[in-house]
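**Q** Take a look at these structures.
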Structure P
């Protein structure tokens, strides 16, 4: 029997209280003081807030919670691994981390990071109002993604098998999914992970090699609820999005987001994603309806390790 809405709400309430306790424990470990109302990540999987040390210096403290079988691999260490990226990429730097188990039921990871200036461009991943970002901000984003794309890494965001499976499961076997160009990508570039007025890029858990254009495609798909922002992304990254791999990257990004938003019953976002049209160089077709022929000219990255595991939560039986 499925739990009632009231039972789910009570389980969430208990989990929130428990996660706040984990955040306090991490603050004690790093000898910092909580300095703001915590924010929660997707499905309450993580909690984070501003903190200060004894000198008054500000940092960001985050705790992520996972079942033990998923608490390993590249996705688990992504934020720390991102310390190796070029310093010109405006991102937090992880200063320290610690891990602990909770009765063999959950595994926790706390990360203390530098605090970037600015605020998230949106309180959600897919804003419904125009963001009105200046040209200089867009230019900084373009330079940042170009620097990231050219950075070598052994990490994998998505390999060919993962890309093909995502696209096939969402849009059918008739849609071409082969990737001919690979680069290093952030992998989850939506509007709640970007800061303004000074550009900053947050949430580096899933970065690694992926289809060229993944980040522009993800940002485009995250803009479907606001026409002005959607046009701004297309204007700034049209050459990337209209490349052969960029068109497939849009399908991959849409499929990945559809899996998430439909699971979360975000019907308006899901409907907008399915209505959105890809604009290839020669023809126009719907996300699900156009076959694409891509030349097989380059090798995909090695198979990815476990990332983005099924997210489930609940308190252990007492």
Structure Q
């Protein structure tokens, strides 16, 4: 990626300034798609062996977060906590670098990517011991909704998920679950250090209504669309646009509206919209070029019929680069 909203050093200083030096600090790791560092153990290893291997690799205390036993994940894929030695711990800088690398990888190819990625790192601060914090987290990670669902795991250790949950239900309800967990900090999709804080000891469990659950389950398409859009802005090297987007507090509303317009485009040109990534490609293009569906060149490209020997029409995902290039040429005279 070309555009960086902050230098790495400035972001580390900003991150360190967030934390209270007198309160315990932890890294929350989501290893569902692999460890963020080299851990020398077999996937089939038992819990004790995994614990030893992780503590050897991190050279810090590691505490597993227990999940509902019905969650169909290997123990090696359950989240865990790494106890840091304060905000000056070298692992704070290293895990921030990991978070940056994860973010950059998910956005690096802009429209050409599918917007997916691994987002394993967050930071928590609390006066609780690691084992007690793990129990608080275990409760938060259980699905609690009035909707009918087979889901058992709220994957909040993926930092995109807690960011989206904040949008769905509001900060107050998310933080009310924290109890003595005082601060949840993460790097968001725009490279901003985000935090959610809580000052009360009481815990109020979060229960989603059926409507909230339905919205929450739209998170993945939000994330992939945003990643493709943000990645394309970074590739364009348009610093002014990047700064406007970085300061925009209504990103999810904009992405939602763009996905709604993608549905309309899919109804108009159904042969171009075969998979979910075709809709996210259109939504990202719509965010980059509002009103592109009215552009005569775009309409012509989408309405063009393939030759008899060409096979099926190109999908929007594969056409997205062509449409982007058309729009960058400006309005035809």
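Read the figures in this text as sums done on the coordinates, not as results from a lab. This one's a predicted model, so the numbers in the text were calculated from it and none came from an experiment. Cβ atoms are built from the backbone, for glycine too; each structure is taken alone.
**Q** If helix-only ellipticity at 222 nm (-39500 (n - 2.57) for each DSSP H run of 4 or more, over all residues; to 500) computes to -14500, which of P, Q did it come from?
**A** Q
**Q** When Cα Rg over 2.2 N^0.38 Å, for residues 55-158 alone is computed for each of P, Q, which one produces 1.24? Can you show the working numbers first?
**A** Details: P: 1.30; Q: 1.24.
Working through the options, I get structure Q.
**Q** To which of P, Q does the computed value 11.0 (Kirkwood radius over Cα pairs in Å, for residues 151-190 alone) belong?
**A** Structure of origin is Q.
**Q** Matching task: 145 is the computed value of volume of the Cα convex hull per residue in Å³. Pick the structure from P, Q. Walk me through the numbers before you get to the answer.
**A** On the way: P: 145; Q: 156.
The value was obtained from structure P.
**Q** Right, next: Using FRET efficiency 1/(1 + (r/R0)^6) of positions 135 and 247 (r between Cβ atoms, R0 = 25 Å, to 0.05) as the calculated read-out, with 0.45 as its value, let me know the right label among P, Q. If you can, show how the numbers build up before the last one.
**A** Numbers: P: 0.45; Q: 0.10.
This figure was derived from P.
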